[in-house]
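The structures come next, written out as structure tokens.
Read-outs: derived from the displayed coordinates by stated rules, not from any lab. Remember, it's a predicted structure, so these values are computed and weren't measured experimentally. Cβ atoms are built from the backbone, for glycine too; each structure is taken alone.
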Structure P
Amino acid sequence: MTVTEVTDIMREALWVTIKLSLPILLVALIVGLVVSLFQALTQIQEMTLSFIPKILSVFTALVFLFPFMLTTLMEYTIKLFDRLQTVGAS
């Protein structure tokens, strides 16, 4: 296995990681901004008010995005095993 092949595998791994985490992080960011804006407007400074909506929204996003995440991870794993099989054969 050459250095370029290892670099390609690592690049793909990082891209898959970004693809899987970005939607969840964006949901948490948007909900956090909305809750912070609500807290600033109403002057309610309750700590649990910021965590509970984020937890619920991230859980909901995980439920809806799970098929996409599973498919992406399975495709990457299959490609990785195919590459390892071709390296082992040579």
Structure Q
Amino acid sequence: MIDVKQAVQIAKAKAIEILEKNSSTLEEIEREMYKGRDVWFITLSVPRDVEELPVMARLSADPLQYKRFLIDAETGELAAIQLRETASR
């Protein structure tokens, strides 16, 4: 069984490994069931490369993306990464 601190460490390590984002900030922590597994939902904000967006989209683009890392509470395995949508401004 992993605790919340371990789940956050795993999520941040996966952000670096998979998303190649060295900078992330913890935004939310939840614990729920996902596909029959007890998981930690760890939401991290990571910088968005706005230069890759079309010129007009850059004007309203949030400089951050929010990713949810679903970490199995029993094994510490990454179950999924999801885009966390935010409310419109």
Structure R
Amino acid sequence: MLTQEIILDALRSVIDPEIGMSVVDLGMIRQIVLGDEGKVEIKMVLTTPFCPLANMLVEQVRRAAAVIPGVQEAKVTLLDEPWDPSWMKQSAP
């Protein structure tokens, strides 16, 4: 069964190259919406406005989700809200 935790585990492989941490540990993944028939929408923010790596990060997140067994369609939506460092996981280096 597809769960948010399975998706988060897969997204941990996506590393923000400027910071060197996963998008999950940075708190960039704000919401995962599990829809019908294997549709997944991932809502995320960027650590900086107008990030030059935005397209690359969005595509890497989409691809990481798309290869999970049970995912038929993966969509990534960038939210128009500022990232907050307090969202970082406490276990992050």
Given 17.0 for mean count of other Cβ atoms within 10 Å over residues 55-62, calculated: source structure among P, Q, R: R
Value 41, calculated as relative contact order in percent (Cα under 8 Å, 6 or more apart), assigned to which of P, Q, R: P
Which of P, Q, R yields 4.7 [distance in nm of label points 7 Å out along Cα→Cβ at positions 7 and 47, calculated]: P
Which of P, Q, R leads on Cα Rg over 2.2 N^0.38 Å, largest value: P
